[in-house]
Structure I
């Protein structure tokens, strides 16, 4: 459904808001449900569009699904056919995670090149190379892939990832949890969502060591059982509402900040002058003065996460001085800044990976289109401080990753309306 947000800028945001479960955790954990015939219950599930699509795919594969209040129960007694259709693959990049789960459960997976946000070249070569290292046979026909076990499959191996790809790491873990051998993944991703996946699998009976490190050891087991697991909360949402508070001159208490490390998301906020106080599972954020940051560079965890870069660029438009923002991960991450420039921001695009922001800038309401989840939310934040009315078209893209955006912002005092 096509939708848009209509926002009147200028309101100070204050109050309390509860962040949701981690979008990037729930999807691999849902994929892991395919590895057992028993029921798996997952809690702290965000109500976002990507979860809905993922559950549709699971049902298409043969799983039964029961959705409650931020809870999902999944049971897959048997896989009907280890195929992720082109239609489903095109809707969701995370559909690629089901390849590893299907390989672990059935020894075979057929899938198409995944879709998702257009923020750069997001190939799956490292996934395919990892599958080959596991001794699997990989056939490629344009954008259609078939992966299956060989008769002479070697169950034990060591894999060194050229880059610490998050979904690649998760896929190899999913493909290796069941079996006879020992798989060691070096230069593995360490993000909280990888940790959540490993923790849930271990509760299911998997034998995974080195959780949270760059060297993960998986000793395959014959069978996995059902379990109950609560995923960590979304640190990207924490950063988003923290910036919303700061740029509007408000003070916001952000709740449900549990089961994840705040530091990678919070340290640049503090460096830019935000006052951040933690009390139990709540984080309070305000700002008397926003300062420019000489250089902010994305990095692998526990470095600054790429998914927060668009949000930080909006913060920098309100900071005094020049900020350099550098995202080496995706070459199209910065391309949305032309929309901020159209709103009045003083930004120079140095190259596809770097922008220079000169602030503070007065922003003005505009009719804009959301290009992807994170850039779309960044435009929403810019609209909150813009003079006049802004319209954010294709707002449904934002809702792929953020739960109840309109309701949460309105509860803090924003003038925002969703129109279908």
Structure II
């Protein structure tokens, strides 16, 4: 009887056979720019498919041409990545921003409206506001917790309701862990779609993925990742990914070919290695994060903790979305110290085990100050409105011993000067 294996099992072998490479158990690095054709007819057939001159035959394999178009490391990586999200196809890139920019450029046209959630990752925010707008694309943000009716009202009031091209969301949001209802966004997109053109829903799933949330199951058309983060997971590679239907990813790959922002063979090989331990790493990180978040929530110098694992029925719609969309709370914890930048910096400057750095999702724990680091370029008014305060610290929890992590966080908190609320009137 044939067994359907789980993704974590298939990460060891799916898409590769040792007999293809002299019996090598692991896929080698195909460090080559060019692949030879057996015949001129074969080369012609490969290019016809690669350039979209005809549909690929049902039993026809994608031919290797040139590493800007395809490469064994890239193709096997894409085959394995799509298993986690249950996607028809995947495209991998040399960075997360490459994946984001390529997808948005492919599916948005001058005059279109892009509706996006707040807050956004700083790099995405800059691209949306300072690059897309140069190409005549209209952009409109919505606040955390916005209802369906509010989204509809925003779109209608924009005067561009007939040009809604995409709803772009980060959920959970970076760095506040605000949740957005993917199915609700799908419903709104459907309302403004036409028979000629579907308004797409695109989800940046970096914070949760690809293990703890699967946006395609909730109506998303495209899923994006900074594969640098959990997928890579070792702070030694920069990469990105876009997943969705075969038809949409073919379009994304075609633009990737001509932008030249495909993943390199060695980068693809490193990610293949990382996928083998993805589930183990993320499970340990989530376990550690739950311990740390609960203890932070009880610490006298902490004003508030933003972590999905601390949500309860009293949190209303946020808790309901979490229950519907997520299978675990993940490993990203943000918290506000009592005070402001001075207190946050004192904490960060006294960490000994946790590294002061701006990435996330790696084996080592990292902490940073969003307001002056990853989100430094975000408009100050927007930062204040969306909870990115001077007192906010973002913590990416790693795989270290949980007690060692807590020792470090606690000793750094001990060094934070006691905050005095000067707004209280003296009697």
Structure III
């Protein structure tokens, strides 16, 4: 049984299913695992029998969760009943930490309350909840109820070993390493960097001859998020910032990339000089000079492609007030955390203004040496994330639970 509640988790779960199926086929004797649960279209395409599309209900923040609490309780109870009915050998939560952590605990509570039941599944979480960023006490609950935690960031294994050494944690590497190892993509990126370098030379020449004129066409990518609430809060700020950027750099081209067509209507803005694209994010990143992105999974994809990025996050007043009291890390942007310094300029809540975003983006576009420094820092970060094959290593770890 697998549960994924977001677009990124849906993809990761689908990759894990493919790897589990492949490795099970070469066991002695071979086996043919069956998969069911809740997720999205990629899991469905991978052959997972979905009770419903969980990705259609994705929200973030205390306010949005409270607004939908009855719906989530209903979905939770439906999945728990399904697990009890079908009795899977292993329950795998894929990212979506708030929901999946409680689900794993609920399964184990059922087992403890029914001591004569022969059902005792292994409980696995693929992608650690960010307990190291807030509410570290959740690590104790993980250690009590989980058989395996699959980590995609190198520092997490040591963090857990120090606090809950009884919890088995395996660093399997980041799934995007290998996912984007495509010769055509890399060639596109190199061509983009060459174009950007030529633009830097032209820009320097223009500054000497005619101040404030840029002769190349910088490409700007807007990545507002994958949830409706994120688009509603982030996109207006991004579009206002883009307007300022394009006033300063009239040749600048902009594109918004969304994970699914359902968000298309929210992204349409009268008068905005921007293209809207559904999916194919790697190709867009390979051709981008600077991105404006919400903090989250996508910042690591920006890092992989060496894209200098300005990050932001806006949420409800209540969620922000709670978060600022429990979050202990200095940045919400993962490349910054992995580097231990500010690689990507970050603006949160009231600081996430069009003025701040446009100023930071223009500084990146107009400062060749700073872009080069950022790309060097990103290279070191990506090098720390392991070799290609994260899904295969995750599958191997899951299967090792069944000697």
Quiz item: Thinking only about distance in nm of label points 7 Å out along Cα→Cβ at positions 8 and 336, which of I, II, III has the largest value?
Solution: II
Exercise. Output the label of whichever structure in I, II, III has the greatest value of distance in nm of label points 7 Å out along Cα→Cβ at positions 72 and 392.
Key: II
Quiz prompt | Read-out Cα extents along the principal axes in Å, for residues 40-127 alone, computed value 40, 31, 23, structure in I, II, III | solution = III
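With distance in nm of label points 7 Å out along Cα→Cβ at positions 80 and 360 as the yardstick, tell me which of I, II, III scores highest. Mind dumping the intermediate values first?
Values: I: 5.6; II: 2.4; III: 4.0.
Structure I gives the largest value of distance in nm of label points 7 Å out along Cα→Cβ at positions 80 and 360 among I, II, III.
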Quiz item: A value of -16000 was derived for helix-only ellipticity at 222 nm (-39500 (n - 2.57) for each DSSP H run of 4 or more, over all residues; to 500); which structure in I, II, III was it taken from?
Solution: III
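Computing mean projected area of the Cα convex hull in nm², for residues 264-327 alone for each of I, II, III, which one ends up highest?
Details: I: 4.4; II: 6.7; III: 6.0.
Once mean projected area of the Cα convex hull in nm², for residues 264-327 alone is tallied for I, II, III, the winner is II.
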Exercise. Identify the structure, out of I, II, III, from whose coordinates P(r) over Cα pairs in 5 Å bins from 0, in percent, for residues 224-319 alone was calculated to give 3, 13, 26, 24, 17, 9, 4, 2, 2, 1, 0.
Key: I
Exercise. Work out FRET efficiency 1/(1 + (r/R0)^6) of positions 96 and 368 (r between Cβ atoms, R0 = 25 Å, to 0.05) for each of structures I, II, III, then name the structure with the largest result.
Key: II
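Just so you know, all these numbers are worked out from the coordinates, no wet-lab data involved. Predicted model only: the values in this text are computed from it and were never measured. Cβ atoms are built from the backbone, for glycine too; each structure is taken alone.
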